[in-house]
Structure I
């Protein structure tokens, strides 16, 4: 029952589109999370401030003006007005999980579970791509070695052909048979 309710709440594609990569971390904006959890953004921030000890820097951080400008230029946000005048907080995977414990609503818990599952899937996809990239790099190294070996073989063949040409032009010494 809870799983079906969760699927009705938010489709995976919507959640994936709300995950950004900032400061080498996958994060979600406080405004997006508030919308998903069914609370006002200022209420979400209030709860976070009341429980600030639950949110160390690797769970949550506030964006700088520069980062906001970059997100606006990359169309991640429509404008600064979208943020409601304040610099947004962003939450990492761990921060999203902690938010569910702070907000304590059924919707927050269900959405957090789904978000965590998506973070895990993204991590698995990244890991799978890393393995594929490593396999391709191994093949490239083998190919480079094979090319070098083939070049050496051709070099030896060329040297042998040159020696043969040099030998054909010289007069043979030793016992000679008459041609009849």
Structure II
């Protein structure tokens, strides 16, 4: 499997924020932005793997600047690091006031995707290599983020086992 540069997976989506996209504060619903993030990141992962993918995790999504009705939102994503079957994708969302041209990064995030075969089982992906300084920085710091995700996933499994599927007041003593 040949290595591929990060930039080959770049995916971009730009949308105009209209009234149905906004909450009672006149800003983009956080869930709508998260859906854009997952959609664009999945496209980047499929472009890299050239296989179907599933979302394995999304790191914290912090809303840094509001996205207002009438603004545009541009979501960019590309693969920054790969393991055997998984890919880390960096996502950046930029809002723009279309009347003034003022642009702000409103969100950054990392998501992990796993390539799957025709049976829905994890499948190998090509390695990725960075070219730009930003890509090199993200690539170099990716193993540390992967380790943090592994620990967080373990904690999530512990929480699931502890709290189970029933509400506490429904548990048999």
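Tabulated data for the structure shown
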{"read-out": "Per distance in nm of label points 7 Å out along Cα→Cβ at positions 95 and 151, the highest-valued of structures I, II", "value": "I"}
{"read-out": "Identity of the structure behind -10500 (criterion: helix-only ellipticity at 222 nm (-39500 (n - 2.57) for each DSSP H run of 4 or more, over all residues; to 500), calculated), options I, II", "value": "II"}
{"read-out": "Structures I, II, by distance in nm of label points 7 Å out along Cα→Cβ at positions 111 and 143: label with the highest value", "value": "I"}
{"read-out": "Structure (I, II) behind the derived value 1, 8, 15, 17, 16, 14, 11, 9, 5, 2, 1, 0, 0 of P(r) over Cα pairs in 5 Å bins from 0, in percent", "value": "II"}
{"read-out": "Which entry (I, II) yields the derived value 33, 24, 21 for Cα extents along the principal axes in Å, for residues 15-78 alone", "value": "I"}
{"read-out": "Winner on distance in nm of label points 7 Å out along Cα→Cβ at positions 47 and 135 once structures I, II are ranked, highest first", "value": "I"}
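Read-outs: derived from the displayed coordinates by stated rules, not from any lab. Since the model is a prediction, treat every value here as computed from it, not as a measurement. Cβ atoms are built from the backbone, for glycine too; each structure is taken alone.
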